[in-house]
Every structure is written in structure tokens, then in C-alpha cells.
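> Given below, in the form of C-alpha cells, are the structures.
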Structure I
Amino acid sequence: MEIQVLKIFLMEEDINALLSRHIPADQPVREVQVRLTPEGVAIAGVYPTPFFRASFQTRWVLGLREGRLIAQLADLKVARVPPGMVRGMLLDMLAENLAPFEGMQVEDDTIVVDVERLALVNLGLTVRTHWTAIRSETGRVVLEADAADAGTVA
């Protein structure tokens, strides 16, 4: 199969449904909600501590880097806790939870997704993509790829 042009719409409600099914039961984060806006991907939730329930909000800016999809942490707010104290802990927790997924990793303050590697490992497909755009809009994320030396699924 050969795909010449690809445009994917990831809808906010689909992402939230996926998260609700796949956040591990032993993960203390609760009430996670994703909101998609032109400014980026906003993720909010609650992290219980021994003393109080800490609500949090993050904002991730989407982009492309060397053929991979990226989400860079742009903003972090945590109730009653200075964000600087939590930032490293959040990124370490994300790195640990993404480690089992080949093709996904955390580099500094950025989640990096290698779609080709993910497809090969998880689906057994050889995928070559040439991502041309990623943008967050109200209620959805739009991914675009074209056939410039890529777009082929074998």
C-alpha cells in the first residue's frame, strides 16, 4: 500500500477516551483531561499527596523535529507547589512511563515520538513518513504528511 498524502485528525474526545482506558490503575494521577487549543495541548488532572490533592495543569506545544513528532512542555501549574519543584519529577515520571514504548521518549522537556519506530515495533509495519505539519486546533490535532520520499506503508 502506498499513501501519497495523509491528513489525520485526532479529536479531543477520542484522546480523552483513550487516556481513560490506558492510564494504569496503579498510577496515582486522577481525573486527567486533555483540551486541544490553538495554543497547544492542555492536560489537567489531580495528583493526590499525603497532605492534599494537588491539581495540575500543563500545556504542551506541538511540533516536528528531524521527522519526529514532538510535544514540548511550555507551561506547568501545580496547586500549592512551586512548579520548579515538580517539573523535573513530572518529566522523570513521563520518561519512566514511556520507556516501554519503543519510539517514544523524553528528551529534556520534550516528548519525542518516532511514528516509524512505533509502527514497526507495535504493528510490524514498515512505515516511512514525511511529516509536513502538526498543529493543535480547538478540539483537535491535525497531522499532515506528503509523499516527498515517504508516505509509503509496506
Structure II
Amino acid sequence: MEDAAAALTDLILETFRLNGRLLAAGDALVADTGLTSARWQILGAIALSPLPLPVAHIARNMGLSRQAVQRLTNELEGNGLIRFGPNPHHQRAKLVHLTRQGRAAYEAAMKRQVPWVSGLADKLNAKQIDKATAMLRTLRKRLEEPAGGTGDA
């Protein structure tokens, strides 16, 4: 295996470990609010979107399966955090909207996230973080290419 491929394998494995730790930390951060990291992530996607989206678009934007996002949005609707509304472009693909309760839950989670992430960022270099972000973005975009980043066209 060439050096870049070996280094990338290490990065991928570390990213998997980091993802697990981030999900566990997120779950712990919002545990008493009735949210989980997954629910919080969906609320964030809805809250940060400039316009309401159907489940399939939310899933695509987040790199998740439509089925997983549908299950989570159904749970969020059952808890009164979102509602489904009509979609003028597609009769069956309803648009997802935050309710007041959903916006309050998202904002409460974000108030907890700010001091948490500030503590995590303590003594880290913003330029190095930006470089790491750019690398991860490049890898994601390669994986989103039709050949899935395999080099096959």
C-alpha cells in the first residue's frame, strides 16, 4: 500500500472512532432533554435550512439514508418537535417544519453545545482545524462522485 493510501486508511479509521465519540458526547450533552445526537442532528438540519425540505432531501444533505431520517422524523413528529406540511412540488413527499417546541429544543441543545465545543477547541489551532475540515470535505466530495471515489469511471 502506498504511503498516501496507508495514511488515508488511518484517517478513515480515526474518523470512525471520532464519530462514535462525538455521538456518545452529544447523547450525554442532551440526555435530559429527550433528544439524542441523531434527533438533534435532524433538528439542526431542519433549523439551518433556508426553506422546508422533504425527508429525502434532508437525508441527502446529511449523507444519511432516507429510511433512517424518515424514522427519526416520525419520532420527532410524535414528540411534537416537527410537523409535516404539504409540498407544492410533490404530493407524497411532505415538507418538514420545526414546531415552536422543536425550535426551543434545538436552541436549548445549541446553548449547551457552545460551551462544550469551546472547551474542546481550547488550545487547538483554527488554521489546522480549517485544513482538517478541507481534507474531510474533499474526501466526502470524492465519495459523492458517481464512481464513489473508486477511480472507476
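> Of the structures I, II, report the one carrying the highest value of distance in nm of label points 7 Å out along Cα→Cβ at positions 18 and 42.
II
> Given a value of -7500 for helix-only ellipticity at 222 nm (-39500 (n - 2.57) for each DSSP H run of 4 or more, over all residues; to 500), calculated from one of I, II, which structure does it belong to?
Checking each candidate, the match is I.
> Can you rank I, II by relative contact order in percent (Cα under 8 Å, 6 or more apart) and just name the one with the largest value?
Comparing I, II by relative contact order in percent (Cα under 8 Å, 6 or more apart), the maximum is at I.
> Turning to a different aspect of this structure: For semi-axes √(5λ) of the Cα gyration tensor in Å, the calculated result is 30, 23, 13, so let me know which of I, II that is.
II
> Upon calculation of distance in nm of label points 7 Å out along Cα→Cβ at positions 66 and 90 from the atomic coordinates, which of the structures I, II produces 0.6?
Computing distance in nm of label points 7 Å out along Cα→Cβ at positions 66 and 90 on every structure in I, II gives 0.6 only for II.
All of the numbers you see were taken from the coordinates with simple rules; none came from a lab. Treat the numbers as computed from the prediction; the structure is a model and nothing was measured. Cβ atoms are built from the backbone, for glycine too; each structure is taken alone.
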